[in-house]
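Pasting the structures in now, so scroll down.
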Structure I
Amino acid sequence: MKKISWITHSQYDIPLPKNHKFTSSKFSDLYKELKTKDFYKNAVILRPDKASVNELEIVHDNEYILKVQNGTLSEKEIRRLGFNWSEILSNRSFLAVNGTLLTCKEALKNNIACHLGGGTHHAHKSFGSGYCVFNDIAYSSRKLIKENYVKKILIIDLDVHQGDGTAAILSKDREIFTCSVHCKNNFPFRKSKSDLDVELDNGLNDHEYLNILRQTLKKCMDKITPDIVIYDAGVDVHKNDKLGNLSLTSKGILERDKLVISFFKNKFIPVATVIGGGYSDNKIELAKRHSIIFQAVDEIFN
């Protein structure tokens, strides 16, 4: 059986008010859910170290990074971010970016690796937004290229919301191709321009979605031959998601994830997965949805 690296940290959960739309315990909930799965025995658990301020300057302004570190965000910045500042949130934000970077490095070694976090694609260069403090996808992409791990990267973002921060930060990075497949009538309402944007109408079902995705993957490969793919497997495309607007089932999400993983496996291109968005009042149900990408990876590789 193939051993698959899972990257997580016990300090990923964050304190939030009781009725917050974001599930504060979603990361530990996911880990608990995964421990009940048969394929848990195939996992190798790894934990990241914190990124430094200097390292994060590869994608974020120094002033913004220090505000997050020191708790000096303005009320307006906190509203835009959607989280109140805490030391726990700050610590977790410096950890999670390196969680995705570690996932990418493990994927390059083993063809696949999965992060039990990441996908904070609304974070821009100088501000956080939409529950995203630092942009782990942009950070990891630039670090991999700067440190000569790879020459070309493809980002496949299948969160229901556009990866606006990723697209904006990487807009001039010709060696990184950003693809976002998202609901047109959803946050962010002012979209950025990805290298490839695929806008979806409300209520799209499994069959319609998968057909569009097949065409999209082929279009991406016409534009770039990547050394690695970073895949944002957001589950807010689910029909029961609080912030979604699409109509995919859990079975449809499994088919989506298997399609992406098998597509690149067949081309011998490593894939690093991040969990992206997902919103539910039922935290157990949410953990089950986020576990789907791990199931898909195991089914394709084992």
Structure II
Amino acid sequence: MKHLLKLGDLTREDILSILNLADQLKFERNNGIIKEYLKGKQLGMIFQKASTRTRVSFEVGISELGGHPLFLSSHDLQIGRGEPVQDTARVLSRYLDGIMIRTFAQQEVEDLAKYGTIPVINGLTDYCHPCQVLADLMTIREYKGTFKGLKMAFVGDGNNMANSLIVGAVKTGMQIAVACPAGYEPDARLVKWGKESGLLTVTSDVDEAVAAADVLYTDVWASMGQEKEKAERERVFSGFQINEKNVKGAKEDVMVMHCLPAHRGEEITDGVFEAHAKEIFDEAENRLHAQKAVMVKLMR
């Protein structure tokens, strides 16, 4: 494991190793045990998309590990003015010990890793969100104790979150059902791969997807960069919501998860969100622990 570009690059063993380390780091933090695993290391954080959780969790995480974060806005870098990504990768590799990038195109992340000589971590692209799903898997295992025999249902847009959740679920042996409107399905190659595993179902029937689910998951209907589609997406996705009705269709002890930020009243009702706020904010906290584990694995 040299980089975290997408979950599909990792084996099941890689994922479980990261989760085990994340559990250890969370225990150490909660018990005041300070271990500077990355003392003196420098993490460059390139942001071409806005962020709350990604920026704060990576800055706090690398600092707690004894390293130093450098916030690099695309507005301040030559990459934002047309410098080829391969040149940026070569230069930053001379200064830094690792790069986290949050951007639009997956190819940009892949090129940073190809031309640079230091670890690259995907903080989000339009294609996938591996750091979020590692935190999600960590949270599911905390609440359920295992992945074996679990069913996850994702309701909403077949976006970067759906893509990564499919990979995370299949790699850990969970069933996953994705409910989305026709024309808004996840990446076709991932759907083919997931169906071949026997663990993925894609449907436009929300009731079918959520039936007997152990975990319900949703995300915003319009992601960053899709603001002009908001009105149309509100129309198309109006029936694709986590609400009281489909919570009742899931298992009695169902978890509800959301990667945040949430648009209450759209993809999730306010009542369901508040009833399951504990697991949603445990999930948000676990971004810190999972990403610390990734950094230790790659940069130590």
Structure III
Amino acid sequence: MAGIAYRDAMPAALELELLRAFLAVVEHGSFTRAARALHRTQSAVSMQVARLEARLGADLLDRGGGSVAPTPAGEALMGPARQMLRLESEAIGRVRDHAAAGRVRIGVMEDYGTLVLPAMLAAFARAYPRIAITMETGLTRAMPERLGRDFDLVLAMHRHGTGGGERVAGERAVWAAAPDWRPPAGQPLPVALYPVGCLFREWAIAALDRAGIAWRLAYVAEGQAAIEAIAAEGLAATVVKAGTFPARLSRPGAGLDLPELPAADIRLHRAADGEGPDARASELLAGHLVSAFAARSALS
């Protein structure tokens, strides 16, 4: 077909099947091998490429010399053609994923479950309305051990640089108390903390002991709301995440010389089993959370 002029042909919408045939010939170097790869006859592939050339008004393949190679016009088309086929595949995948159904069980810290995840989960629900999510909040230190049994995904806090999983956010433990709070003069520092097993409890006690600061465990509570309420009433200092710092609390004044607390990572843990009816749903939510945390980090 070399030498045939198509210059007066009117542009027309490109059919993806024609682009697929053209790329197959280029990639396999012959119409025969391309036809085998596409499970079509050689004549059918040849006709598809001819139709594409007619629509574009240009020779796309040099058929001389016993081999097939792209012409300059064909080389210019290859990149956009591959991109169009990738977009086709992505569009089909997104439509199919939108119809995905299943259930995902996720464990997360209470403050993140209250303040951070709801907006992320709302966006996920709009994209995947048939996927149901069960969320448990609480101390996450032992939650990764329950993956597969009780959870499909766990967002857990770890000391910076440890913990496995995939790091999705950085955090820092910080002291918090009521505005203008001052501890009772001449008495041990009253603190309100979570029960044994909480990393913040361990970090706070270890930091106070290293600093030689006398302290007493004035209040212990399971829930974040109770700890915050105790601190907000000026009954004790507590420890919170910098990224979810409660609006009704403040950082204690510098004159108190409270010790610095460790940096932390928020890490996403996934169940090892990638099979089963809910595996795709879990994979979709995990990917959504990774992207959502990346976007949140970029805005902070």
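When distance in nm of label points 7 Å out along Cα→Cβ at positions 204 and 292 is calculated for each of I, II, III, the greatest value falls to II.
For distance in nm of label points 7 Å out along Cα→Cβ at positions 148 and 284, which of the structures I, II, III scores highest? Provide the component values of the computation, followed by the final result.
Numbers: I: 5.2; II: 3.4; III: 2.5.
Result for distance in nm of label points 7 Å out along Cα→Cβ at positions 148 and 284 over I, II, III: largest is I.
Sorting I, II, III by Kirkwood radius over Cα pairs in Å, for residues 60-211 alone from high to low puts III first, with the largest value.
One of I, II, III was used to compute Kirkwood radius over Cα pairs in Å, for residues 44-123 alone, and the answer was 17.3. Which one was it? Don't jump to the answer; show the numbers that get you there.
Values: I: 13.7; II: 12.6; III: 17.3.
The read-out was computed on structure III.
To test your reading of the models, identify which of I, II, III gives 47, 42, 39 for Cα extents along the principal axes in Å when calculated.
Working: I: 47, 42, 39; II: 54, 45, 36; III: 99, 39, 30.
Value 47, 42, 39 for Cα extents along the principal axes in Å corresponds to I out of I, II, III.
With mean count of other Cβ atoms within 10 Å over residues 132-139 computed over the structures I, II, III, the top value is the one for I, the highest of the group.
Any read-out appearing in this document is the output of simple, stated calculations on the displayed coordinates, not a laboratory observation. All values reported here derive from a predicted model rather than from experimental measurement. Cβ atoms are built from the backbone, for glycine too; each structure is taken alone.
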